[in-house]
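**Student:** Input: structures, listed below.
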Structure I
Amino acid sequence: MSSPRIQAALDNAVGCATGAPRSAPPRSSPPVPRLRVAIGDPQADITRFLAILDRHGLLGEDGWLRPDVQLVSVGDHFDWGKAHEREAVARSALRLVAWLAAHPADQAILLTGNHDLGRVGELADFTDATFAEAQGEADRIYDGDDTDEVRERAFLDRFPQVPTVELVARDFSAFREEQRAWITHLLRERRLRMAYAAGPDLLVLHAGVTREDLGVVGLPEERHSDARAVADALNRALDAAVEAWTGGRLIIPGLHYPGSAAYGEGRGIFYQRPSLRPEEAERTKPTPRRRFDPRRLPAGLTQVVGHTRDKRSRELLCLPGEVRDGVLRHLVTDGERVSYAHGAPAKADPREAVLLFTDGGMRESPVEAYELFDLDSRATARPR
């Protein structure tokens, strides 16, 4: 899994993560990209991430993306692995974010996910010391479905800024203050985006939006299939929230609310997943939420998302079938029927809505099996 290109990139990443947060501006005269690809949730060691890029011919000999390559990262750059890996995971994730941000802003597109915003949401008031204290206690309490409710309630009385012990012990387990500093910088510099329009009807974002979500940002229904209009509206909402943000928890009204003991788990367009479970029907109606009915996706728009792996997708959509990591998947709906399958979809009818899932479980998937999405051919990218 090593090559001179990967080693050069690792060396670059170490340098990028040293010192104060910083990011590169767009190029004044960017070349026309030879290849534009989206990559699923990079919740894996930076070496594995770079090996996937290298296998697809995206790395140059200097350890940076090739000049004629554009890469879109769909968000969730932090948190994975086991408890004994936390220090290494925290270091790796920061280096990856710093390496991506060191590329020109028109070449490496950084989209935010719930784990990224968690640094300025649920974790906004923690220091390294208070988080270590909370995590030590959470580790002693958290036991999956068998977590003791009485002990958890006592924990939340002490740490009301989080909704569960699971969030501290597992979900946001590799938090460090310096990560928050980087996320804050990238948000204020408008480098960390909510959405990216890769084509007239091709939108890239972390978890997907419905017609109701677009109503929150005031986008008329006749423009719901216009990816540029959707991305602009969503990014304006993010920028307005960041501009008004003076510290503490970042909230994007109507679109993103961090979790807490009082509010419950975080909700909104960075958390939500498509669900057809009958018992969750009521939960899919209001927004912000954690589940949405895929039949409410905007017709005529293809959304490239991460956030949800194959196993979870099948559970929520009540679908049998072989679960696979690494592969692209798609959901297509005409507003009534919903289909789901591995691979990229065929050309969609303008009356249909499409979700293209890129989260292939990067940490568990073999490097050679992990697929990227070619934004121009709208197919699985071929290694070069």
Structure II
Amino acid sequence: MHDLILKNGRVIDPSQGLDSIADVAFADGKVAAVGASLPADAREIQDVSGRIVTPGLIDLHTHVYWGGTSIGVDPDAIADQSGCTTLVDAGTAGAANILGFRRHVIEPAKTRVLAYLNLSFPGIFAFSKNVMVGECSDLRLLDARECARVVNEHRDLVLGIKVRVGAVAGGNSGIGPMEIAVEVADQLQMPVMAHLDLPPPGREDVVSRLRPGDVLTHCFRPFPNAPVGGTGRIHEDILAARQRGVFFDIGHGMGSFGFGTARAMLSHGFLPDTISSDVHSLCIDGPAYDLLVTMSKFLNLGVSLTEIIARTTHLPAKVIGRSELGTLTVGATGDASVLRLESGEYEFEDSMGELITGPQRLFSLGRVMSGVWHPRATKS
């Protein structure tokens, strides 16, 4: 007897090359079976005919230290809206407050939350419409030993080191925060996720320091520090980084995604490794909104639905080293997302205010988390 069966959905699981009408069964918190016309031997059956069933969506870049920082949004509310089963917090908390993040937000949340630890001791402590102080602008806050100590205390939760580099996040600190982050990550044998905003430092100084397995987020950011030059050609340091195994993550956010950059990169066949929202308090009401809106932007830029789902399921699972997530293989963690693809006339905005209109948009109907069905609480 299964606990739950999702019946008659279009199951898209790029980890298995699967795209067909099928049923997905769950038992004991795991995926139990995938196939056409499975016997209806379950305590609960959800008919998802005409809907899309994917492995549980993973948003690799969010800020969900809700109530503890000004940038944080409620993880369960945004996951319900976006159909995500796993949220990765990209460095909202640092060594000084990771325990509060864990006890007061992560542990009570219904949604799985994992985290990169911010190199800066207080994390992102002053990020709002009226107060903006980069956490890496004072090098006294970047204590390598304290960062390493706290990571070792929370190895089950922490995936790597987050560093925000640039004139906004780092002030006059230059490349210093990046160098410290790489040294800490090397000591811990963990990856770095690097944010890059306005110069200085320049893009090449940051990208050249990234190692195999590290992540460059905001990888389709607009000028300046964009991955493409004025002629639309991809910079050589970006191509070299991909060649050596650096991962490229979208991290849309408030100011870090440009349609012009995306068109140029996609025209050269350069897809991001992962698509993420970078949702936080200043972009949850636009232009990012959530992961499904970000995914829909790529759908309307001509990227196939299968490629988009790959970049929000098994590929982010690979980036964070959690192979049990992002897949519907039998025995995997029993997470799934149920989506609907609507046709209409939808408007999308990038971080520079450019608007495009597209005919398709993804919406969430509900999630399966550890084999339990959670219908969407707030209807769109």
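**Student:** One of I, II was used to calculate FRET efficiency 1/(1 + (r/R0)^6) of positions 214 and 334 (r between Cβ atoms, R0 = 35 Å, to 0.05), giving 1.00; which?
**Tutor:** Numbers: I: 1.00; II: 0.70.
The value was obtained from structure I.
**Student:** Taking semi-axes √(5λ) of the Cα gyration tensor in Å, for residues 6-189 alone from the coordinates of each of I, II, which one would give 40, 16, 15?
**Tutor:** II
**Student:** To which of I, II does the computed value 25.6 (mean count of other Cβ atoms within 10 Å over residues 118-125) belong?
**Tutor:** II
**Student:** While we're on this one: Determine which structure produced the value 29, 61, 9, 0 for P(r) over Cα pairs in 20 Å bins from 0, in percent, calculated from the coordinates; the candidates are I, II.
**Tutor:** Source structure for this number: I.
**Student:** helix-only ellipticity at 222 nm (-39500 (n - 2.57) for each DSSP H run of 4 or more, over all residues; to 500) computed as -5500: which structure among I, II? Don't skip to the answer; put the middle values down first.
**Tutor:** Numbers: I: -9000; II: -5500.
Working through the options, I get structure II.
**Student:** Also, I was wondering about something else. Identify the structure, out of I, II, from whose coordinates distance in nm of label points 7 Å out along Cα→Cβ at positions 70 and 158 was calculated to give 4.9.
**Tutor:** Clearly, the read-out refers to I.
Bear in mind these aren't lab numbers, they're just calculated from the coordinates by the rules spelled out. What you see is a predicted model, and the numbers here were worked out from it, not measured in a lab. Cβ atoms are built from the backbone, for glycine too; each structure is taken alone.
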